[in-house]
Each structure stands twice: as C-alpha cells, then as structure tokens.
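Input: structures, listed below.
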Structure I
Amino acid sequence: MSAVLSSGLATPLAAEAFFAEQLKFRTDPADLAADLVAGEASIVVLDVRSLAHYQAEHIPGAISLPHRTMSAESTRDLDRNKVYICYCDGIGCNGSTWGAYKMSKLGFQVKELIGGIHWWKQDGLAVATGDQPGVLTKISIQCEC
C-alpha cells in the first residue's frame, strides 16, 4: 500500500475548509511584498526578533517589536484596525508564532509570514538595515506559483 495514502484522504470539502483556514493565518513573502509595493495601508509588518537582529537586516517597512517584549503597554499605540504580519528568522524559529499568538491574545488581527526573513531573502527580495523601517519600492522577481 502507498505510504502517502495509508493515512487516508480528506474529502474535497474537508480539504477545502482546511486550506481556507490555513490561508487565514499565514501569508508568504511574494504576497506580502506585492502589498508593500502597492502601499497597502491595512497591514503592518512586525519583526518580532531582537532589536539587534532587526538592525542587522529586516523586511523594508517592518517595525521592530520583539515578541519577548509584547504586552498591553508595548502595543498600546498600535492601530487595532490594522492587520499585523509577524515574522522571525525562518522555518526553524517559532518567534513569529509566539508574536502572532501574543498579538492575537492582545486583541489584534494577525497573520504569520511563512519562512520569515530567510524565505524573504531566498525569494530575492530586498532587506533594510539599521533602526529605520525603510520602504520596499519594487519587486525584483515575480512569484511563479
């Protein structure tokens, strides 16, 4: 018997519901980059790593808000009408998951960036450095998926 099929299959309806739910919780670098270049005002990108990691490199437009410092006080000035996209180093780091968890617990709408800054750079997207967020003005490559 097939190893892939041995665990069973979801019905198409169940699969549709499952994948629709996943899309509510995550986004990828290509979609985020497209929104940043378009100036989408409803999203805010949060780099939830340490300030030192942010200063070394970050997604242009991202603000630094380390997940370890997230609290009602540290987020009081954030706009609750925005959607916050949390990212960390990448697939081997759960900082973005912690950030998204803490932000949602504080009442914010959130999504997690799949692959973090690692996949962002792997997709050929620019990074900013230093204390300032910067701005993503163009996308050098287009997602083919």
Structure II
Amino acid sequence: MENTVESLTIGAFAKAAGVNVETIRFYQRKGLLPEPDKPYGSIRRYGAADVARVRFVKSAQRLGFSLEEVAGLLRLDDGTHCDEARALAEQKLEDVRGKLADLQRIESVLARLVHDCCASQGTVTCPLIVSLHGERERA
C-alpha cells in the first residue's frame, strides 16, 4: 500500500514533516498536534494538515518562539486574530533585540579581555582570568 499525503503512517508523516517520530509524539503530548483516532485493528493515519501543522511549529521555533508561545499562535490560527498574533510577534521582537544588546555587550567585554591578554606580555597573571575572578566575587 502506497502512502498518500492523506494516509501517512507516523514514520512517513515524520519524514514528510522533516522531523523524527519522537518529535511527533512529543508534540502530541504537549498538545501541539492532535493524535488521530486509531481505527480498530489498524494504525493511526496522518494527513497534509498534520504535516503543515508540524512545519508551522518548526518555523515558529526557528524564529525563537517557545513551544508555549507556539501553542498560543496555533490558537490564533483561524485568520481572525492578526492583531493578537502581531502583539506576540512584537513581544518576541523586543526579546530578540534585548538578547542582541546583551550579546553585543558580551562581545565588547570579551574583545577587550582578548586584547588585554595579547597586550600583557611578561605579566605573571592573565588579565582574562583575573577579570573572571573579579566577576565571580561581584556575582
């Protein structure tokens, strides 16, 4: 029997969605993906809508949305909640910008420490190690 997109076993479904079987089961446990009925004496079958839903989850995750946030987006996926979806995306954008600012600060500090290490020829202590000891004491 050939698998069509409307009659996929869990293995074929996972392959079509670009994930592994355990990911499918995990999404089902988290409520992100419904578990289809199991016909008596048969196996569960999945369809194109299921594949699209998993791809949606993976796309949202690549944009930095947590699974909880993805669940919220899925609840808004009826075409009438664009304002609410935009608000969630604006919050995520604010979070990303905050993380970028943190990363730029970290990059700046590390660049200075690397420079200090290169410039401290002949010293007994390493400026990087000394600085990290100071950070530990302040924490």
Structure III
Amino acid sequence: MNYPDPVTGLVIRYNYLWDKEKRAGYVEGSKDRPCAIVMHALRDGATIVVPITHSPPDPGEEDLSIEIPLSIGASLGLDDAGSWVRVSEVNRFFWPGIHLRPLPQDPGRVHYGMIPREFFLEIQDRLFAAMQKTRVPKTER
C-alpha cells in the first residue's frame, strides 16, 4: 500500500485503542475509525492521533470534544451521522505502524483527507487546553 505523508491535520482510518480498553487489557481497539493526526515527528516517525466518534460528549465533558461541521465531514468523506473529535485522550504510534486500515469505500487508501487549517487549529487549541487542565491519557501502540 502507498501511504500518504503523515502531516498534521490529515484524517486517517486507524484502529484506535481507547484508554478504557487499554486499562481493561485489550491490545486492539473495538473498531477502526477516523482519527486526526495532531503531531508527527520527522526524526523518528512518532505520530499522535485523536479519535473521531459518532458519540456526542457526555454531560460535563463538552470541552473535551469538538463537533465536526457537516460540511467538513462531507469533504472528508465521513458519513452524515454527525461526528466529534475527542481531545480527552490520544494514541501514539510510529508511522505507518500496523494499525492503519484501508477505507471501506476505497481499499487502496488509509486517509480521508485534510482538516481545514482553521478547524485544525481549534482542535489543537482544545487539546492543549485539556493537557494543561488535566492528564490526557496517551496510549502507546
């Protein structure tokens, strides 16, 4: 498979391992999902992603999620069910790793596309705010 360059703002299909799954002893996530790359280190390939989910935030956790505007979701090829970026936790892996997955609609690709810069900066700001406020679990893969 031909992998794209892992740049910040790229949305990939990835087998995300939630922190609660890791604490329960799982080594694989329950499903493959879109995730946004929020950091990539050129020197060693370390890549950090945040998950994208259909589940709205729980009450009191609204500051840990950002709803993806439908127009952005559509431009990425996400379904129209509504999606949220979670900034309450991250996965870290070395690109490309073994957890990238092909898109169901295009098995030759692992990436959906790029998040527009303004929206990515909002995600980044919200993630940094969460990191300053509390510990953001990082699952090493």
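Bear in mind that the values in this text are calculations on the coordinates, not laboratory data. This one's a predicted model, so the numbers in the text were calculated from it and none came from an experiment. Cβ atoms are built from the backbone, for glycine too; each structure is taken alone.
Computing Rg and Dmax of the Cα atoms in Å across structures I, II, III gives 24.2, 78 for structure II. The maximum of distance in nm of label points 7 Å out along Cα→Cβ at positions 91 and 115 over structures I, II, III, that is, the highest value, falls on II. Among candidates I, II, III, the computation of helix-only ellipticity at 222 nm (-39500 (n - 2.57) for each DSSP H run of 4 or more, over all residues; to 500) that gave -6000 used structure III.
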